[in-house]
Structure P
Amino acid sequence: MYQLIIFMKKIFLLGLAFLAGLTSYSQIVLLSGVNNGSYHLLAEDIKKISSKPIEVRYSGGSNDNFLQLKENKGIDIAFLQYDVLLYKEMQNQITKGELQVLLPMAYEEIHLITLNDSTIKGIADLKGKKVAIGSPDQGTNITAKLIKLKLGIEWIDVEIAFNDAFVSLLSNEIDAFFFVGATPVEKLSKLSRGVSNFIKLIPIEDERLNDIYSKVQIRANNYRWIDKDINTYAVKSVLVCNTVNRKITDADIELLLSEIDKNLSKLQTEGHAKWKQLDFYFEDIHWPLHPATKKIFID
């Protein structure tokens, strides 16, 4: 009898282990972005409407997301800036068969910031200047490098994140800095009047960027420290998945996308404001789409 009890306990424990394994592999791991950033908030919205468990993870930014997804670090789906995909392909760091686009998401405006008394009037004036381009983890870093590559303007890259860039600008250690973020960027909209009086936005206008970015304006009412609309470009963000060693199935992805589709009105009224920009427009996405994306949103 004692041996039978021991045997039954082992069977029970093995059953629990098996069920735990099923639970872990039925969970979707979604890599978002920095805590309380737009990617993180969008990811939390998706988690709320999904019938499958979703683990939302933070990251250092869009470039960090790309590396984690490509290196198969347990990530199923991630938010990326679309230009990160294009730049990585140009640098032969990825082929189009390795990642698939699930959804085009919101647009994020490119901010170019300098001091009020700076002689920098446009992006061409960055030649020879010290320009902060974000940390290596950030999508901003890739955007700045791609703009530099497309336009052939030779500025000096300074790879530091937003907070350090802002302090460095006010200390005259750099001449300008890039930041990619959905307007109004909270850190820029909450600047004290004393600090905001020292900075200005520089327009970005060059037809050679039209094939990658969308022309937009940062409106005067987005920030209290600008008094007119500023021409710039916006970066499209996308939701992507890995095609190699992915633990979730195509059926899992189809279910998730169908739930986003069915709950779009709820997401737009109760979720992040950027859900209102979701238009399911795929014609300017020159990257392989997941079969479920084609089935639900195109066919």
Structure Q
Amino acid sequence: MDEIARFISERENCDVTKQTSCGSSQWASFRKYETADEGKKFFVKLSRKDDSMFRGEKAGLEALREAGSPLMVVPKVFYAGGVPDGFRDGNSMIIMEHLNFGARGDQGEFGTALAKMHAAKIDGAEEFGFEVNNTIGETPQKNVPMTKDWETFWVESRLLPQLKMSRDNELQRLGDEVIEKRVPEMFKGLNIKPSILHGDLWSGNIGTVDGKPSIFDPAVYYGHHEADFGMSWCAGFSPAFFEAYWSVIEKDEGGFEERKIMYQLYHILNHYNMFGGGYRSQAMGMLKQLL
């Protein structure tokens, strides 16, 4: 057993006897650790970067667990921080319970669970943002300082950082024009209250555990509930999902489709900044559509 197995055994007062590699992403690798007698399973994500990403994920998962219970299953986190002394396959890690995720379940049930999570009243969620900065993919996501005005938060902590990161003069010019001319109109007349958001809600971060809806790998913050539809272009939400969701939270019909494009724009810009390629033309098309 490696240093992480010994770390988990000592920290959780158990005897880890098996470890399994579970693949990797562009910015993390994954392992499963198991005990023989108690039947406990731990899921570990490892990174070469510092522990700020995983500390942000820990805070987000804990907030989602509080807001989503009992309808939404969210992994319990045991630790986020540096790796044990002597471990050389990473610099930081997060340890959480290993859940047996199943395929996407009933979309209506998921829509209801998500809406009730968005509608949950949470201590400390009076403003937009979050207690710590975190990441969206591997991109830093600014949540601090929190602010009482949603438009200000969305522009200064979401759109502008992504536009500046692109170092693309044409994207920035069109983005500035959308921010100046169109964003204020999109929020006019809306009474937007902070909801806890998953922040990166696409099909790869949604599943079921024992038949109940489950979410994981978040980029949590408090924001406009509609912003969680920003990844709907690759989330596969069905009409049954939206029907169930809007039965809990009333839909603001006026301007919804435009706001949905704007919320998707943030994620398309982030994908362009991470992966390049055709995401630039998508972002350009969305900006022109909004104008």
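Derivation of every value follows stated rules applied to the coordinates shown; laboratory data play no part. These numbers were taken from a predicted model, which means no experiment stands behind them. Cβ atoms are built from the backbone, for glycine too; each structure is taken alone.
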Value 1.16 of Cα Rg over 2.2 N^0.38 Å was derived from the coordinates of, among P, Q, structure P
Can you rank P, Q by mean projected area of the Cα convex hull in nm², for residues 36-147 alone and just name the one with the largest value? Q
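Out of P, Q, choose the structure whose coordinates give FRET efficiency 1/(1 + (r/R0)^6) of positions 60 and 220 (r between Cβ atoms, R0 = 25 Å, to 0.05) equal to 0.20 when calculated. Walk me through the intermediate numbers first.
Values: P: 0.20; Q: 1.00.
For FRET efficiency 1/(1 + (r/R0)^6) of positions 60 and 220 (r between Cβ atoms, R0 = 25 Å, to 0.05), the value 0.20 is produced by structure P.
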Answer label among P, Q for the case where distance in nm of label points 7 Å out along Cα→Cβ at positions 92 and 108, calculated from the coordinates, equals 2.8: P
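When FRET efficiency 1/(1 + (r/R0)^6) of positions 172 and 252 (r between Cβ atoms, R0 = 25 Å, to 0.05) is computed for each of P, Q, which one produces 0.30?
Answer for the origin of the read-out: Q.
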The highest value of relative contact order in percent (Cα under 8 Å, 6 or more apart) among the shown structures P, Q is in P
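Could you figure out which one of P, Q the value 1.00 for FRET efficiency 1/(1 + (r/R0)^6) of positions 156 and 260 (r between Cβ atoms, R0 = 41 Å, to 0.05) was computed from? List each step's numbers first, then the result.
Details: P: 0.45; Q: 1.00.
Computed on structure Q.
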